[in-house]
1. Quick one: distance in nm of label points 7 Å out along Cα→Cβ at positions 79 and 111 came out at 4.7 when computed from one of I, II, III, so which one is it?
2. A value of -9500 was computed for helix-only ellipticity at 222 nm (-39500 (n - 2.57) for each DSSP H run of 4 or more, over all residues; to 500); which of I, II, III is the source structure?
3. Once distance in nm of label points 7 Å out along Cα→Cβ at positions 71 and 95 is calculated for all of I, II, III, which comes out largest?
Structure I
Amino acid sequence: MATTKEAVLELLRRDVVPEEYERIRELWKRHSLAEDERDLAGLLSTLTPDCVYELVQTGHRWEGHDGAARFYTELLTAFPDIRFRLTDIVIGPQGVCEQADVTGTHEGAWLGRAPTGERLAWRVAIFFPWDRGAGLFRGERVWVDRPELVSGTA
């Protein structure tokens with residue numbers, strides 16, 4: 001989906017409002033804790049009903065709460081011991097962008113790839129776009145530094 005110039009300019013022109021910044025930061029923390037605790041309902045509560053999860057490099061997409069639930073179920077089944085170690089974060093009125101070192105053992109199918117049993121390490125950059133009206137995230141756009149981890153069939 002192409003972003004229009006007007007939409008980008010609207011994002012760029014958003015004022016930083018301390019109360020909104022705090023809401024975004026707290027919601028991201030709630031999202032991250034829910035992920036660590038494998039709390040699917042908690043994760044979904046931080047997302048708009050029409051959220052989109054996307055692996056940008058391949059175009060794999062999961063849409064809506066049902067799609068987000070499938071994304072997390074597949075990811076957490078494929079890598080049940082997955083751990084994210086945050087290395088960088090930016091929070092603003094457009095959303096949150098984080099970078100993390102990730103580790104996990106490939107114990108289940110992921111994007112059509114059979115499990116290898118291998119302990120893997122990779123880096124991700126994830127953008128959580130903020131829906132100002134809903135006060136929730138519109139999903140996640142994920143970039144991975146090991147393309148072979150996301151090159152499969154969905």
Structure II
Amino acid sequence: MTGEKWIIYWNEYSSNTYLYGSEITYHAKDNVEYENLLMPPRTVIKQWFSKTNYQAHRIEPSLPIIDGERRYRVTVHIDCPEDEQWLIELIFCDKYDAVAGRIAIRDDVSYFQCPLRTYSYRMELVNGGMTRFRFHYVEIQEVEDEQEEKFEEAI
């Protein structure tokens with residue numbers, strides 16, 4: 001049985017996006033084309049946050065509130081050439097903004113549970129050695145009951 005599901009899109013505003021030498025085309029909210037031939041590996045291309053300072057940055061949180069007692073499934077919908085690789089990192093912070101844990105996601109479907117101390121978190125799309133890709137969306141879904149057994153087996 002699965003729980004609540006959230007879809008995270010690449011918003012059209014360019015804050016928290018690596019722009020230097022980048023060409024970004026917004027075809028639709030679930031179809032963003034990105035190209036940068038000179039971007040170094042491990043560069044953070046885009047960030048999403050569960051907690052923001054609206055007064056300072058004028059952006060709203062784009063990630064759902066999650067807790068350390070539940071398990072979640074992340075499904076990544078990114079198209080990139082076969083010989084290139086993307087990376088999604090989830091960085092969990094405590095109430096003092098100190099990093100409480102991090103998870104690297106390289107597969108289309110992954111499972112995670114955040115640390116109990118998590119107060120907020122951010123999701124980063126990182127260049128794993130790619131020059132162009134098409135971003136559709138990232139889906140985060142609660143995993144409940146019998147699916148928890150599958151989660152245990154996957155570990």
Structure III
Amino acid sequence: MVTNQIYLFFIFIINGILIGLLFDFFRISRKVFNTNDIVTYIEDFLFWILAGAIMLYSIFIFNNGELRLYMFLGIILGAFFYLLFISSFVIKINVKIINFLKKIFSILMIPFKFIYNQLHKVLLKPFTFLFINIRKGFTNFGIKISKNLKIPKKSKNIVKN
């Protein structure tokens with residue numbers, strides 16, 4: 001019985017470490033990608049949903065749904081241990097890896113950007129040139145017609161009955 005409780009205590013220490021890893025996953029995403037407030041709120045909501053799901057799953061699978069104080073102490077101890085000793089290394093390494101992958105991705109995108117720019121020049125520039133000149137032509141046409149018709153401006157000294 002005591003060995004079973006010690007076994008469960010270590011399982012919930014591992015759960016605390018997993019929750020710490022999950023927390024770092026969201027911290028890393030915030031460091032690497034600029035997120036606005038709404039995305040941050042969504043990430044926080046997802047973190048708590050996933051952390052709760054991990055805890056509930058472990059409680060039901062390993063302890064048949066029975067809640068014990070040592071389980072929560074194990075989760076807190078595991079998360080504290082992870083955040084104190086391991087978290088900074090995980091964050092540094094993963095941020096470097098993701099930034100490196102972003103650089104590689106930007107290098108791999110150079111040919112596609114070049115092709116896009118060339119297609120933009122070949123296909124879209126003539127259309128934009130055409131539409132701009134048509135718009136200028138209609139504007140100039142409207143100005144010429146208004147000058148030819150000599151539409152009088154409203155005078156302020158009109159007497160009303």
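Bear in mind these aren't lab numbers, they're just calculated from the coordinates by the rules spelled out. For clarity, every value in this text was computed on a predicted model and none was experimentally measured. Cβ atoms are built from the backbone, for glycine too; each structure is taken alone.
1. Among I, II, III, the structure yielding 4.7 for distance in nm of label points 7 Å out along Cα→Cβ at positions 79 and 111 is III.
2. Here the read-out was taken from I.
3. III
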